[in-house]
1. Looking at volume of the Cα convex hull per residue in Å³, for residues 411-570 alone, point out which structure of P, Q, R has the largest value.
2. For structures P, Q, R, calculate Kirkwood radius over Cα pairs in Å and state which one comes out highest.
3. Which structure, out of P, Q, R, was helix-only ellipticity at 222 nm (-39500 (n - 2.57) for each DSSP H run of 4 or more, over all residues; to 500) calculated from, if the result is -1000?
4. Given a computed value of 23, 14, 13 for semi-axes √(5λ) of the Cα gyration tensor in Å, for residues 611-722 alone, which structure among P, Q, R does it belong to?
5. Between P, Q, R, which one scores greatest on distance in nm of label points 7 Å out along Cα→Cβ at positions 235 and 603?
6. Tell me which of P, Q, R gives 4 when you compute relative contact order in percent (Cα under 8 Å, 6 or more apart).
7. Compute FRET efficiency 1/(1 + (r/R0)^6) of positions 83 and 515 (r between Cβ atoms, R0 = 41 Å, to 0.05) for each of P, Q, R and report the one that scores greatest.
Structure P
Amino acid sequence: MRHKFVGALLLLLAALSAACSSDPEKLKREYVTSGDQFVAQKKYPEAIIEFRNAVAQDARFGEARLKLASALEATGNAAGALGEYVRAADLMPDDVRVQLATGQRLLLAGQYPEARARADAILAKDPRDVTGLILMGNALAGLKDFAGAISQMEKAIETDPNGTLWYANLGLLQMSKGDTTAAENVFKRAVRVQPKSAAARWSLANYYLAAGRPSDAEAELKTALELEPNSLVVLRALAMFYANSGRNSDAESYLKKYVDVAPNPASKLLLADFYIRAGKSTEATTLLRSIADEKELHIPAMLRLAGMDYDAGNRNKAYEAVDAILRSEPTSESALLVKARLLTNDKKPAEVLAIANKVLDRNPRSASGLFLKAAALEATGARGEAIQTLQGLLAENPSNVLAQLKLAELYLVQQNLNDAVQLATQVLKAQPQSAEAHLIMANVSIRQGNFARAESELGVVAETNPNSADVHNAFGNLYWRRGNVARARASYARALELQPTSIVALTGLVQADVSEKKPDAARARIRARLDASPDDPTLWFLAGSTFSAIGDVRQAEAAFNKAIEVDPTNLAAYNSLGAVYMSQNRLEEAKKNYADVARRQQKPVAATTMVGMILTLQNKPDEARNQYERALSIDPRAAVAANNLAWDYAERGGNLDVALQLAQTAKSQLPNNAEVSDTLGWIYYRKGLANLAITALRAGVDQDRSNPMIHYHLGLAYAKSGNRLEAQRSLEQALRLNPQFAGADDAKRVLGTLKG
């Protein structure tokens, strides 16, 4: 009987609980209260669960959605937060506070039309609402309507003449418009209206910094500090100003005062970072060890100490410290990112990529994780994927300067000059003194033959970065293009002195040696670098090219062979080696030598592939096909053999399905090789899959914009897809590059049909 009584009691309690919980209105409020408690404890994941529970009870509960948005934002989930802000604003149309918060986040996400709609909602209730006017102005600026944006900011100032922020917004708009005089007048106007405002002086100082007027900026910052001696913003601005100017003793004094005014662990961490940058390791270590006792900053302090150990040559100690943190906090994004940076320095991109993916598994929109992934992909040769990753990052965060610069650099490598310039220009609008952006603009100008612009841009960079190897390499490229070999040589020599491993500087000096008929000097440079890095395929390929240029055919042959030995997927080395044999009329001799090597080796993939390539040059396609097939029977993933065999099948009536599999195998091994992309695209075209062909061939064009055959194939694919305009552009570009290339006659025929 007792068991029955207990069972009945439990059923009764469950029924009562269900009855209490059946009131959605009461339950949703309980969930919100619980979520608020978790937020107060900074337990945001738990708070998110509670706020989601509240929304599940009432999907139109705007307050819960607003709190959910804030909690998501606190965890770094900006995209998820934005979605909830928008839903909350839709549910609370009369709440100006919610409309403003949503509009501001839409601005940050680059969704300017949507931000403008939120501003409209605010101004519909009060046309003179200053926050609505500012939001409208910024939205219009994002839409490139600078006149409209400036008008809105002027209205805000008219409504509230004492709002320093309004002047700052208007000044920035004038700068974006390119009217520096108007911008300066606006910032000065704010100072006249509020002569005792430290914020107005600080804004004017920032303008002077952007305009390259450091003395004026310093004076305004000092005046601002006189007005507000304990202003943390001004103290920090002065410290950074002096640190960037190399005046470390002045920077240190202001940072120490900053710590005195705000004696918290975070301010001490800022001072420690300065000590690290200034090379004051003793002071940095002492301060970081004291900060490490603070629970909240234990991990950041220990990670900085690990970084210092690494820089001091104590690599094992650095890794041990980071791994110790990860054992206790396996998902610590900051620790994972520091370990990835250590691995990046140690040239282990595959391990870096694994860590980046781990970060992104937990936080798919982590800007640091995405940037790290892109850098790792670039290091592994997957530039196309790196570009896609950075494009995704910028879609989430359009103003991320680091991503803009890295993407511009990758576009520059691809010879995509227009997009590189566009990104560099965006960076310069936000950071007019950005050395990296000016350097990109200089390199683009060199490639375009605009030498005066290039020299001007490089002068800006050199003034603040006189010891940058990249700057001296760019000067070397500029002088080389101008035909001034002596100045080019001097610039490359300085670059190599600053960065002894620079392949750009070495190549520049070698080409100068060859140009001035100094073969022994060129040979000596190459030999010295090969002695230091005997397994670098890039160096061996450069050696082969150099020896070919000075007429040392035997050494060129040996160097290209070594490049293939070190990197069996080096298609350029195979092609260059074939060219050496052809130029010497030694194809038959070379074929016999490689056949002999193939007989002696256990897995002669490279030798067998080379025999096939020689047979191709001898116009013996059937025998060449047999060799490629033999190489693939030894190693089914032999990239060069797979690419060549795929092309052979496509051109000579082989099985296109097999050809496609082979091309995909080659592509997986050589994702950034233009010839491989061309092979894959051409096979798609032959199979009637025009859209897939376009994707592959566009990648090929990006990888080598100087190859007329790929432009020709892309033009044919566009024509087959019905895109006449792009087809015409691609075919015309192919003919501009080389009016006599192998497909020129057919390109002209197709162009005629498109225009007719």
Structure Q
Amino acid sequence: MPSLRTVRSVHLVTLIGLTVSGTAAAQNTVAPAKAAIPPLSATAVSRPPVIDGSLDDEAWAGPPLPTGEWKSYNPLYGDTIPQQTTVWAAYDKDALYFAFRCDDPDPSGIKTSITRRDNIWSDDWVGLSLDALGTGQTSYHLMVNPSGIQLDMVNTISGNEDTSPDWVWESAGRVTDRGYVVEIKLPLQTIRFKGGPRVQMGVLFWRRVSRIGVSVAWPALEAGKWVFETHAPLIFKDLAAVPTRELIPSVTYSRNQERATPSRWDLDSTGDIGMSAKWGLTSTVTLDATVNPDFSQVESDAFQVEVNQRYPVFFSEKRPFFMEGAGLFNLAGNAQGDASMLYAVHTRKIIDPIFGAKLTGTAGRVTFGSLTAIDQAPGRTEDDTDPLRGKEQLFQIARAEIGLKRGSYAGAIATFTEIAGRQNAVAGADVNYKINDAQRATAFVLGSSTTDDIESDDPNRSGVGLQANYFYEKNRASIGAQLEHYDRGFVMDTAFLNRVGITSGWLYGDLNFYPNKNRYPWIRRVSFFNFLQGGRDRINEGNEYIDIAGARLSFTRQGFFRIDQGIGYEAWQGERFEQGRTRLFGQVQLFRWLRSYGNVNWGPATYYDEIDPFQGRSTQGTLGVTFQPNGRFTQDLEGTRIVFDRESTGERVYTVHILNTRTTYQFSKELAVRGIVQYDSQETRVLTDFLGSYEPRPGTVVYAGYGSLYQKRSYQESDWIEGQGDYLTTRRGLFFKASYLYRF
């Protein structure tokens, strides 16, 4: 019987051989040159259409855009579907307008819902990608489901697709006897572009058919290409830009209680007024500022497994001021594969700001941005002896990118933070370059300098961090590679950075097969892949290695299944520990009213104790379901269980159960109520969070909520003892917020 090392080597050589063979075969076939897409012309209208989901307006009386045949791009490229889509485009001095007639041979199979914004991924939807500046660097992605619910994203080369921005635009949808209809109004104040007698933007239209799990687009998206290399020219005549002018006053009130003793509550009531402003200095340069903002998180973070984690647990940004334009501050290659740095600027490091300002814009081929914030930082711990606790921290970030060609850029970044005399400065450059239709390379290099009198063991530190990536992608095969290095002394206060003092690299390859859809109509794609990583951890004084091989299958009804097996080891506290787990993951939209997903993994694991680490074995599983019995009610349930045993004795070290639930009822697009109940056995806590919301448009909102935290505690000798006794309400509070968006 061959050894495991031999099996791994044979597998990797076989995979690379098959990849090279598939690539060579593809290169031997000479594709005909593609003709340039003729410019599309939008229709100027004197009477704007009524956005009501009906195509009886004068704006749609003329011929539609000559889009031709739409081709699939997910889960496979180049296929066609029986659902046909027709598009119209119009404009006036105030807005751009788009209309879609989405025919369907089986309208009864259309999936739609009245839900909160950006929550329509499992529905049918249609929409567009709009490069308003025509530079091939930034694009507005707007999608609408058949009920008129919106999903919007900003897409940048460095930041990829980011759903955090919520722009001001209008949409309406309606299911008909031949499919559904969608209308969109996009105010000129919402987008950045250069006006003139002839304005050229880039546009791509796309549509998702939920029940067959296929997305199509026109112009056709091809493997290795994204929207920036695919947009069709869309022409507007005599279109004047309208700079953004916005004011958002806000008022908040909260009343919070914390249990001091079994019979006494401490009360804290606060009210505040804030103001945010957006001022278009030109049609392409905007200043955002906020004074005394309320940055309370209306949306609670879902509970996650936090016990025995080697790296910090990541929580995404949810505060509107920081979310908009966040993609600009990403570096090329951020969050690619198994990278140590997820984001160069992770704004949740700014905990409780009292002031913030952003300047973002475009000048020719240059896109730039800056962010300044003053944070009432609570220090590095909640201990009152922390010398940084309660000190104000200054954040300053500057970023610029210059377009090299469509889909490529070179950039620079500089960050500076200061708190109580501690200073951290970082500067660097990055590049994202599209070599050809199939190949892309990214890289960044950063240098840091830190002065920290509080850290007496090393008050002055400096270091270098760098990362380089290469990607090759075609229909049949893809290859990726990464190299990263961080010195021991590298520090970047603004970043979400897992570790330093490492040098590592990985190689990834996959092969894709597309079964005959007439013979196997339920399966769309089968992929086999291998991921190989190795490196040196200088802080933990050891090498690391992991080899993961597996397969992925894509099905109809948005079905997906993945299985993989890993083998390897890692270094921790000068010792070597086995790693490599068996993992299974799957999801499927079983019915229009039921979506289910789950994963399970098991195998060797490390107990990350700095004094006495040891080898263990763990099993972790998650199961989640989403019920939508009608278009307005949604119930989300997700449960996680993890067990960890000491390998040498079989002794149970810990068992964790986590339950996250969300119940939502959407009375209309604007009005909703939702309740969250979360349970975490590792912290013996239960959180309840109830909210009523009215959001007629982004910036104009009314929230009213009540939350409470239950913890397992007992009161002994004037002290609370955690994890003992009964579950008691330890915190509770009311929350109210109202704001109004005024445009002028």
Structure R
Amino acid sequence: MPSVGTNVRRYEGPEKLCGIAKYLDDLNIPGCWHGVTLRSTIPHGKIRKLHFDPAFPWKDCVIVTARDVPVNEIALIENDQPFLADGYVNHPHEPIALIAHARREKAYEALAHVRVEYEELPSVLRIEESKQICKQYLIEKGNIHDGFRQARFVVEGEYRVPHQEQAYIENNAMAAWWKGDQLTVIGSLQCPYYVHKAMKHLFKLDDDQVRVIQTTTGGGFGGKEEYPNMIGGHAALLALKANRPVKIVYDRVEDMAATTKRHPAVVRHRTGLSAEGKLLAQEIDVVMDAGAYVTLTPVVLSRGTLHATGPYECPNVRVRSRAVMTHTPPNGAFRGFGAPQTLFAAELHWEKIARETGFDALELRRKNALRQGSITATGQRLRESVGALDCLERVVERSEYERKQKEYASWNSDPKHPCWKGIGLAMVHHGAGFTGSGEVYLASKAAVSLTREGEIRALAASTEIGQGTNTIFSQIVADSLGVPVDWIVVEQPDTGRVPNSGPTVASRTCMIVGGLLHRAAQALKHAVEAKSGSFPRTRAELKVAAAAICDGEAEKRFETQYQPPPHIQWDDKSYKGDAYGVFSYAAMAADLEVDKTTFEVRVIKLTTAQDIGKAINPALAEGQVIGGTAQGVGYALFENVIMRNGGMANPQLTNYIIPTSLDTPPMDVTLIERPYSHGPFGAKGVGELPMDVPGPAIAAAVFRATGWWIPELPILPEKILKAKHHAETQG
């Protein structure tokens, strides 16, 4: 019986449910020491000297500084970030030195006995202050001057979005050890081959001298995409000098203060529409804050740029974007990867357009939404699997959006009620997989092997970080072979064992890597059928077939490499062509109340529909939607990073507020399946899409409830009060 489309049991569920899964800090590594990090306390300055308290027993410790680092740069997109500050610090909490001790508490005690002498230098701490651009893009379609000349209405708006902390359950944690010139790094991570590349560069090693293994990982959300390069390198440097294994496990404060966040952004829109409400011109300006080093900013900015128009067709478009440097901790990957920032602006802007033109915001979306055959801002023709309007209409129907708009307007006109009510709408798209030529550049590989004992193994570097990767991989391989799902073993991500299937990011795991496993499984099936006549239906038959296929070897491996769909064309220089193989789509209605006394927002219900092509495992897909939506609620209403002198001033979960189960509203989730012909069994991406839509839907609902315009996140009670005072003084 096929497993795709059914809710088979989660692959690693029993271990996690029963509390026997081993996270890095649970592992007893013989002879392991514990590492800690000495960090900068200023945003920018020259390191004059490190002072080590002579009263502390330093002979019991190992200390690593910049002079101990073979190649002091983290290999990523731009090799501009050092493992340890060498002469200068460029942001608060930048690593300056490492200390290891046999006892963790003594390692932390040692930090208190080191003093850094600085010469402070001028710092740039805000987007508006920075003139240093690290990356920029330009998208042009048609002629915006002609578009604006033809426009009956022209509407402008500015929108702001903040930092956001990933707030995974398990903090960053890595361990390393050496055996001769062979380095092993293990830990909580998303992308084993990122760490592999960084360690090779750091120590000038060959491929086979570095092995990276993912341990059970308690969440990532992008925060463990590139940062494990840093902490893994620190553990390896200490291990080399100590000549023993070293483990580094951050506490929550260090993790929140020092690691990457979502990029803050300022987005400006100027939009021209016809007398009938059709889009004629979109001029969009995007500025993101990279922080002190580039990290993944170019690709975050790229995705944000490509999604800046929203899921709408417009004949004349210009999108200019740039990322600037500041003396703040570097920003990096976070679920959605630039799209939540620009889609918030694109969607909330419809509310401003509706207010200034008199059009209905829902009708504007219906008139301008992408359809099959539409051409995007990059000139991509959407050939298939375009579910934007399907999602919109399903949400409008299930939420009773149009009825509630009228009902709430009547409610709000009565001053006796203790709260205002509002319902807001948003619709988004999200490209699945790496942008443009990214997937071709990665040239990802995955494999399915048959062992001599008759075991079928799925081999990929894609990591299970809570999203259900192992489960859907086992389902895809099982159905490709026509065997029960419990016949499939998913290999632990280990660069010594699995091929490089690329990073676990960009909503690519199911569609891209799952597609590779689907093809590899088909190759295995054809090989067995060619030798045996048919594919085995019992374990005993499989073992016989395996012996014949393996021919004395331990296993027979069938490996596939990514090949783009034949129609995909992309030009990196002009930023034109097929930006993604396909887009996923979502819509949401946010139903909420705003207290008239405290100005607190209470979300009553969220109704969403999301087109993901095909749900390999519907329960896991719905879980992704619910989890991503909860993070989006936090982004919209609660999560407020306070920056002081360039650093995060509230790096604790007591004063950086994320939604709890009590803050997470009821959700009505509908999965729309518009299959994609180049995805396994029709599947597209789902992981990031749910993050894009709650912010603008909630902001629109607050506006509908109060009538006060708040074009920035998070929408805190004090911002609503400020908007009230502004409205009263202006009118």
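1. Result for volume of the Cα convex hull per residue in Å³, for residues 411-570 alone over P, Q, R: largest is R.
2. Details: P: 31.1; Q: 28.3; R: 26.8.
If we compare Kirkwood radius over Cα pairs in Å over P, Q, R, the biggest value is for P.
3. Q
4. Numbers: P: 23, 14, 13; Q: 38, 21, 11; R: 32, 17, 13.
Computing semi-axes √(5λ) of the Cα gyration tensor in Å, for residues 611-722 alone on every structure in P, Q, R gives 23, 14, 13 only for P.
5. Details: P: 6.4; Q: 5.7; R: 3.4.
Largest calculated value belongs to P.
6. Comparing all candidates, it corresponds to P.
7. Q
Just so you know, all these numbers are worked out from the coordinates, no wet-lab data involved. Only a predicted model underlies this, so the values are computations on that prediction, with no experimental measurement involved. Cβ atoms are built from the backbone, for glycine too; each structure is taken alone.
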